[in-house]
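A.B. asks: Alright, structures below, take your time with them.
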Structure 1
Amino acid sequence: MTQGNAMANVAPMAEITIRELRFADDGTVPNNPDLSVVLMRGALGNGAAPRAVTALLEANGWGGSWVWQVFPYHHYHPNAHEVLAVATGEARLMLGGPAGEEVPVAAGDVIVIPPGIGHCQITASGDFQICGAYPPGQEEYDTVRAEAPHDGAVRDRIAAVPRPGTDPIYGRDGPLPKAWGAIPEG
């Protein structure tokens, strides 16, 4: 999907690598028992200007966009799905909390993180910029630091978050519906 220079160029799905990651509850990070992290390597080619990336996310129904980096501490969002699209540079992120997996990311990579999944930036290049966004109605998300044990109420909040209506990069026909099962109509 492109509209002149207003949106990032998207790699054909046949040319990207998709990886799903699952993580168990570790006591301080609940993670998500039902949904995997979806990592789309090279979905934005070799990256794009942050403004073009946020325009693409918004065109696919993901709002509340921002451009920055990932917090350098373990945290999760119990009430929102989050997409992290790497516009420029490279970084090492820890997904799944302190006991999770260290994942290198580079310009063009996209990560869709379901509610409850811990994430943290470990290192980053000087030019690292990542674009984040959320499905409609989830733009006012909570951020919880993974510092103390969580309770069952957090797991209930995570389970209650509706799945997004579109893939943030490829729209309705993207890899997210396949990974997470059918997405709702609308």
Structure 2
Amino acid sequence: MSGGTGPTERADAARNRRHLITTAREMLTELGPDQLTMDALAERSGLGKGTVFRRFGTRAGIFQALLDDGERAFQEQVLAGPPPLGPGAPAPDRLIAYGQARIHFLADYYEIARSALDGRQPIPAGSQTPMSQTHIRVLLAQIDLGPADLDLLAIQLTAALDGPLLLYLSATDLGRAAPQLARGWADLVRRVCRP
């Protein structure tokens, strides 16, 4: 998800974006990812093909927008939701909750993330998430880990969450393995955070 402030979106463009995202989610639920195309989205939304192409650029762009939308909601929970995922819990508990929530997020968004590939990317879109690395780094800094290289440790923990889950497991495997992966994440964090 890109941060910062860009040009203000026109009201009609914002309305079209929300409508397209809602329509794309409905189509994905009803028809699956293979049937969600630029033409089908334009037809189902009642908007012109030009509007859809300007908004997303490619079919992969539709899925990237859906992934970004989900990431935005996930980040709101991390930054302002209830503890332990949100603020207010001890850092080790938040780190465990973050990883477990992230695993479940990736399981839920697996097909969307895979479909966000545009053919030029060697790995699934969303598998390199600066927010994960930054959040993990901030939480690690709140834990007494001695002389650990917190930047490197944050990179390694982020890699344990994102890339392998999307690269090596099928949607079915990930769905079945999510609870086991969540338990494994909790074990990993407890071992890393031992005094």
Structure 3
Amino acid sequence: MPNSGSPIIILGLGNPGIEFERTRHNVGYHVVNLVLDEKNGRLRRGFLRRYSYCVLTVKHHSLVLARSNSYMNRSGDVVPELLRRYGVMPDRFIVVLDNMDLAPGICRIKKGGGDAGHNGLKSVIGTLRHGDFYRFYIGVGRPPSGASQVDYVLSVPDMNELADINSACMRASQGILKLPYKPIAGVIEEINSRGT
């Protein structure tokens, strides 16, 4: 990634509103916030834009941090405008989201694949008409047998799980901040080779 002059776009998935802030489904928002905190950045909402964003300069490279202002199932609506505005191809586009197939505290990076039933990812893939982009997955675990998956992801984890999830979010944010310095393959290896 550092070899190209075009920006890197990071889109954190989540739901807007204070009632969703600390839920499992909003870890994508949380990772974006952690990157911004590290660099003293602040999201702003452009006139008539459906997303909030901040452009950071790290080692002469631009990182565009963005969050959709729509609900999760409309996450993809903002993607064409973001890619067009910054002249970015999908190989420099990263989506950050929750993943129930990973235990709380696990952070993984993958390129391509399906939506695995995740409505935000489904929206992004549907808008792009392909899934050939990077995903930073934050593990949130699965609900107990028989419990609603929707209620689970829209609820706040208990304190033990929250600590693990926050740790994974921190690793993802640090991985994002390394992208201007090293190839994405190196960041993937570093994060995916960890046990957590």
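No value in this document is a laboratory result; all are computed from the given coordinates. Quantities reported herein were computed from a predicted structural model and do not represent experimental measurements.
A.B. asks: From which structure (1, 2, 3) was helix-only ellipticity at 222 nm (-39500 (n - 2.57) for each DSSP H run of 4 or more, over all residues; to 500) calculated, if the value obtained is -3500?
C.D. replies: Derived from 1, not from the others.
A.B. asks: Assuming 135 is volume of the Cα convex hull per residue in Å³ as calculated from a single structure, say which of 1, 2, 3 it is.
C.D. replies: Source structure for this number: 2.
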